[in-house]
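Below you'll find a set of structures to go through.
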Structure 1
Amino acid sequence: MLNCGQVLRELESYLDDSLAADVRKDLQAHLGGCHHCEVVLDSARHTLRIVAGCKTFELPESLSDRIMASVRAQKTS
């Protein structure tokens, strides 16, 4: 069975479903008995859902211009 450090190193591959079957089985066995790693996995899944659901949008040109002018003014101060 994997330890917590190994689980954390493999978490991205686990979420991407790219782990070898034997490693996936060991990781799932660890998750079944480790509340800490279960919480980390759950948090990672929720974060991915939030990020995947984000939409991009365009700022109105006048607002964008004001923001950029403010940034430039702060850089010279």
Structure 2
Amino acid sequence: MSVQYRVVVAKKDERVDGPDDADVVFTVPLVDAAADEFDPTVAYMRGVLKASGHTGVVLDELKSGAAAAAIADLVSQP
């Protein structure tokens, strides 16, 4: 299964990592993802981080830390 991560900077301005035809897509606003205490799992449970696709894959990505690493990389991009 392929995964895509999107960090929304502004309307129609996103930082994207992953294929366009991904099976699972994570989306989070930059303001939230750049916060000091950002935790993707907590953000997902609060509805700040949105995910579409197979729930098992979503939870595996969150548990493994892959989501946190990918989102942190997108946040650090200029």
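What follows draws every value from the coordinates through simple rules; no lab data is involved. Computed from a predicted structure; not experimentally measured. Cβ atoms are built from the backbone, for glycine too; each structure is taken alone.
Summary of computed values
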read-out: Structure (1, 2) behind the derived value 9.4 of mean count of other Cβ atoms within 10 Å over residues 45-52; value: 1
read-out: Top of 1, 2 by Rg/Rh (Cα atoms, Kirkwood Rh), largest first; value: 1
read-out: Structures 1, 2, by relative contact order in percent (Cα under 8 Å, 6 or more apart): label with the highest value; value: 2
read-out: Label whose coordinates, when distance in nm of label points 7 Å out along Cα→Cβ at positions 37 and 69 is calculated, return 2.6 (choices 1, 2); value: 2
read-out: Read-out helix-only ellipticity at 222 nm (-39500 (n - 2.57) for each DSSP H run of 4 or more, over all residues; to 500), computed value -11000, structure in 1, 2; value: 2
